[in-house]
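Here, each number is a calculation from the coordinates, and none is a lab measurement. Quick caveat, the model's predicted, so the values are computed rather than measured. Cβ atoms are built from the backbone, for glycine too; each structure is taken alone.
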Structure 1
Amino acid sequence: MTTYRGRFAPTPSGPLHFGSLFAAVVSFLDARAAEGHWLVRIEDIDPPREQPGAATSILSTLEKHGLFWDESVTYQSQNSERYQSYLTKLTELERLFWCTCSRKDLAGHKLYPGHCRHRLQPVANSAIRLRIDRDDDRFNDLFQGMQHSRPRDELGDVILRRRDNLFAYQLAVVCDDIEQNVTHVIRGIDLLESTYWQRELYRVLNAQPPTYGHFAVIHSTGSEQKLSKQNLAPAVDDTQPQQNLQQVFRLLNIHVERDAPEAMLQQAIKQWRRPILIDKQILHCPVFQLD
């Protein structure tokens with residue numbers, strides 16, 4: 001039995017773009033090279049941001065690129081009872097408070113100023129925040145090396161349930177990773193800072209945090225912006241999976257013969273080495289000039 005359990009967890013706010021495909025491939029290669037399991041989770045807990053049909057499109061794109069997952073796909077929208085259970089546990093541990101601050105109240109504050117830390121009981125029309133007490137945290141990132149932060153002073157108290165009663169990403173991702181026994185989280189460096197909030201949740205819940213690896217984000221050549229749905233990155237063209245995979249492999253310094261996507265990935269697994277991405281924070285790619 002393997003001890004490695006990784007996952008790819010896209011938000012269905014649109015179809016996969018090249019940056020997301022890169023993320024899926026990197027997490028897949030790292031899991032398969034370790035003879036581990038690779039899971040897929042659809043993080044659909046924010047309906048206003050979701051695009052109808054996006055989840056189905058994402059899964060189809062993964063399949064067409066030979067990225068087949070282990071176990072059943074999970075959907076965060078089906079886990080509300082789980083998240084509420086964890087909130088109850090955190091309430092019993094006296095680590096939550098109810099925040100009634102408006103945007104106006106918080107204007108001008110880089111971090112949450114702690115106005116509502118005294119509200120330890122439920123209050124109507126409020127968000128629920130986790131009180132961050134940890135003044136020093138360090139972890140060794142697989143790609144970025146030793147990381148250090150003072151979460152209490154540099155990040156502040158984080159929202160776990162929003163004022164509109166939707167569960168926040170920071171809570172949901174930790175609950176699901178715990179329940180799915182995820183051991184390795186391989187994702188983009190743009191999520192590195194949120195790792196400290198998530199590690200604080202693991203600590204409070206007396207759970208073992210996973211090993212983290214944050215790889216470089218993709219920029220198209222000449223652009224200062226990362227590829228993202230927010231920046232209108234185009235959807236991956238599912239009709240040319242071999243070309244798309246070759247583009248990913250070039251960035252990883254992996255050389256494979258053109259074949260069926262599954263066979264190309266098998267070639268790539270044998271060549272996968274984490275040092276390829278060590279210390280890199282940005283990768284430039286002419287993603288609109290695929291050959």
Structure 2
Amino acid sequence: MPDFPGRTVNTVHDLSHVFYPEFHPQARVDFMNMAFGSSLRNTTHVITDTETVRQEFIQHFGWSADKVTAIGLGMDAAYHPRSDAELAPVLAKHGLQPRSYALYVGTIEPRKNIGRLLQAYEQLDPALRKACPLVLAGGKGWKSEDVHRRMEQAANEGWLHYLSYVDQADLPMLYAGARLFAYPSLYEGFGLPIVEAMASGTPVLTSDASCMPEVAGGAAALVNPLDVDDILRGLQSHLGDEVWLRDASAKGLARAATYSWQRCAAETLAVYKAL
């Protein structure tokens with residue numbers, strides 16, 4: 001936030017550099033710690049993406065609650081359920097079949113907890129793992145060399161596909177074609193991929209930590225992201241449960257419908273007007 005002779009609004013998306021500095025390159029943490037303090041000194045009001053981060057911010061920085069507002073993000077209309085005919089061309093390009101893979105979307109970085117997801121998936125019943133391989137879509141991040149080595153081994157064993165960066169135009173199809181979206185992240189400011197998956201009609205398994213339960217709103221299966229056995233139980237029980245999959249899809253669609261950029265914009269404008 002630059003110097004400004006009037007009132008200012010600052011959006012804080014997450015506080016991972018504060019609570020989980022080990023998840024980032026040191027240079028980034030040093031810069032954020034330096035820039036964040038000076039930015040807040042020039043800030044009148046803060047917006048966060050979730051109530052979870054709002055409470056973290058208030059408690060950590062000692063701000064008055066009336067100066068911090070939580071406003072959820074929105075959902076792109078491109079994310080919605082698709083027919084098999086719509087899915088086929090894009091999925092075929094990536095060597096996939098509709099409803100026959102579990103999906104993760106995001107950067108390959110420590111905060112996303114991919115190492116434990118791989119450990120859990122490796123212990124799945126071999127027949128289930130073969131019938132429904134794990135697909136990871138996301139660019140290479142930082143501090144992820146060991147995870148990439150394990151990913152390569154899993155790919156060689158036939159139960160993992162790493163798509164790396166996926167073109168934005170393909171992502172809606174990739175989401176909509178998945179049997180399950182697996183996102184056991186350790187910390188998020190919002191977790192937009194959770195909502196993208198729900199809007200696509202894809203059942204979600206995510207963490208019971210950070211803001212994930214708030215964003216999912218009862219529409220997802222929750223697991224302890226620090227417990228490989230719990231992630232495994234969640235995968236094992238939900239991948240093969242057709243009744244739960246249908247119910248989670250319906251609940252997810254209803255939950256995702258509450259997130260729109262129109263609402264986000266209107267609530268953000270209201271904060272500016274109030275100042």
Query - FRET efficiency 1/(1 + (r/R0)^6) of positions 33 and 241 (r between Cβ atoms, R0 = 41 Å, to 0.05) derived as 0.35 - corresponding label from 1, 2 - result: 2
**Report entry** mean count of other Cβ atoms within 10 Å over residues 49-56 - structure with the largest value, from 1, 2
**Finding:** 2
Report summary line: With distance in nm of label points 7 Å out along Cα→Cβ at positions 105 and 249 computed for every candidate in 1, 2, 1.7 is reproduced by structure 2
Report summary line: Calculated from one of 1, 2, Cα extents along the principal axes in Å reads 62, 37, 36, and the structure in question is 1
Requested in this report: Figure out for me which of the structures 1, 2 the number -9500 belongs to, where helix-only ellipticity at 222 nm (-39500 (n - 2.57) for each DSSP H run of 4 or more, over all residues; to 500) was derived from the coordinates.
Outcome: 1
**Report entry** mean count of other Cβ atoms within 10 Å over residues 177-184 - structure with the largest value, from 1, 2
**Finding:** 2
